[in-house]
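FYI, it's all coordinate maths here, none of it is from the lab. From a predicted model like this one, the values you see are computed outputs, not experimental measurements. Cβ atoms are built from the backbone, for glycine too; each structure is taken alone.
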Structure 1
Amino acid sequence: MAAMTPEQRAEEEKKRIDAAALEEENRLQRLGLRWNYEESPDKMGRGTIKHAIVKSTNEIEFGFPYQGSQRGTLQLRVHPKYGKDVILSVEHGQFLCGVDSCPVAVRFDNGVAQTYDAGEPADHSTTYLFLHNYDRFVGSLRKSKRVSIEAQFYQEATRVFEFDTRGFKW
């Protein structure tokens, strides 16, 4: 094999770096650490349901009976019947929320933490919180690369989930 010129070596190195970067991006996508988008028709013919979903870059641990590492999930939903929602969820555990609402601290990049009111879902599930003021949240999200959300959990105090929000496309 003939020796490569410096230009050829540089081109090969660039290809190798680009392939490694693409492989890492695909790995992060598979893990849910990058935005995933889903669309499905509303079964009652009202239109299309849209979701943008990303998992937290950090994991949290709870004590018994919810032990085990888990990531939080941030979901934006646009539904023809229910409207626009910002949803924070965990696989297991119990968000601690009052009868009407509960405060959730949200920090975009290195900005000052902002308080958002949140509420439980209609089915009273304890693994979901619906953050109010979708337009304010998404407006700030579009300008950020990172979002941190602090919520309180039953018998576990507050926990913070960190999300890499680069590449958001809504």
Structure 2
Amino acid sequence: MIERDRRETFARIFAQNDHWLYAYLVTLLGSPADAEEVFQEVCVVLWREYMNFDPATDFKKWVSVIARHKVMRFRTVKQRHARLLSAEVLELIADEAVEQSHLYEERRLALHACLEKLPKSDRVLVAACYGDSKNSFRSVAEQLGMPRNTVYKALQRARRALRECVDRKMNAHI
């Protein structure tokens, strides 16, 4: 395979898994801000090492090894400032996250299907509250000119409907 083809293949595989990688890092680090920082570092390594990736192998397992090393380095630096999970617990969480990655993808797909089933007003509300990490239900209430309590209750109702729908879809696959 020529280098251009390898790069394009790698780019497609990466694009299919970048959300999983970010979620994996959030799982390991417990903080979206920390995950974003480590995500950038992991991406630099991935693009530097993409020629070493065999497209016939499991990308998530390959990238999880790189991500774990970056997480451990990040934790070492941060450990001076905060109490963190032990390395053993982190390894258990990391292994479980890789093993369960197919379930995360199934739940993500189910969530997208369930979002389509919500009434349009609920979809708009969910998109407004979760589409931009800077928005809170309070700021969305102000933008929509609605009482905060109304937005809060509508968002609770939509989340409950989504959770029940995703659970039904996941249980149907068992």
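One of 1, 2 was used to calculate helix-only ellipticity at 222 nm (-39500 (n - 2.57) for each DSSP H run of 4 or more, over all residues; to 500), giving -27500; which? The read-out comes from structure 2.
Could you figure out which one of 1, 2 the value 4.1 for distance in nm of label points 7 Å out along Cα→Cβ at positions 26 and 122 was computed from? Attributed to the structure labelled 1. So FRET efficiency 1/(1 + (r/R0)^6) of positions 98 and 130 (r between Cβ atoms, R0 = 25 Å, to 0.05), computed for just one structure, reads 0.95; which one of 1, 2 is that? Working through the options, I get structure 1.
Can you say which of 1, 2 returns 2.4 when distance in nm of label points 7 Å out along Cα→Cβ at positions 18 and 34 is computed? Only one of 1, 2 returns 2.4 for distance in nm of label points 7 Å out along Cα→Cβ at positions 18 and 34, namely 2. A value of 18.6 for Kirkwood radius over Cα pairs in Å, calculated from one of 1, 2, originates in structure 2. Out of 1, 2, which structure matches 1.7 when distance in nm of label points 7 Å out along Cα→Cβ at positions 10 and 42 is calculated? Label of the originating structure: 2.
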